[in-house]
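All of the numbers you see were taken from the coordinates with simple rules; none came from a lab. Here the structure is a predicted model, which is why all the values come from computation and not from measurement. Cβ atoms are built from the backbone, for glycine too; each structure is taken alone.
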Structure 1
């Protein structure tokens, strides 16, 4: 369960095309067909699993620093939900606009990259202090 929680943190908080790699390639290899919108499946599964784990067994979140960060992100709406919102906007942007449109125009490509950069900066900014505390880092001196 810890591995699935860390995977869920990766899916929900890092802006990338996770579904194309994790689900899309094996699906295409087995069925010889391309999977439509694998990111939607990955996001929905990660969100449902995280929320179910949060309500059923919240003590699993406190076994690792990264899962504790995920607990903090899920339970503190402001400002930590901005991490999920910015990562979701970057990852799911092609599905809101249309996958064929984002591949053809340079403007939509740049918008998606800008959203990815904003999501990474948001994650780094809001999780930095928590990770320093969770890893118990001290200044030398």
Structure 2
């Protein structure tokens, strides 16, 4: 039976966990499934984003050469170009960080107690201990055996 709020992933016959709120504590298999789906999407977005970003950067080399030729007639254009270029770089960084956080939240990879994102740094602690590394809340139903 299909859940009406779940989207289906094209690669698998199972519904995607994106935009679904998890019922904490989760089973370890469910947490790993959410993590794997998130990483798969991150790889896709990263490839597309990097291609677009570096295409824009490389095209700026040609544009900067054209600006050098306009320097004597319009001295304000190189200054405006530099300000715009650095604004693009800074806004790109802000956009990348915010979109990564939003995609992580969309898969429910966030501690329900303290709100910390369960990303590449925090998730191994959850898998090893069953608890949030920041607040200690129980996040896994089946506690992993101690090593």
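Name the one structure among 1, 2 that semi-axes √(5λ) of the Cα gyration tensor in Å of 29, 20, 13 was derived from.
Numbers: 1: 29, 20, 13; 2: 44, 18, 12.
It was calculated from structure 1.
Out of 1, 2, which structure matches -22500 when helix-only ellipticity at 222 nm (-39500 (n - 2.57) for each DSSP H run of 4 or more, over all residues; to 500) is calculated?
Attributed to the structure labelled 1.
Quick check: 2.6 is what I get for distance in nm of label points 7 Å out along Cα→Cβ at positions 79 and 111, calculated from one of 1, 2. Which structure matches? Walk me through the numbers before you get to the answer.
Details: 1: 2.6; 2: 4.9.
Only structure 1 yields this read-out.
I have 2.5 for distance in nm of label points 7 Å out along Cα→Cβ at positions 15 and 39, calculated from one of the structures 1, 2. Which structure is it?
The correct label is 2.
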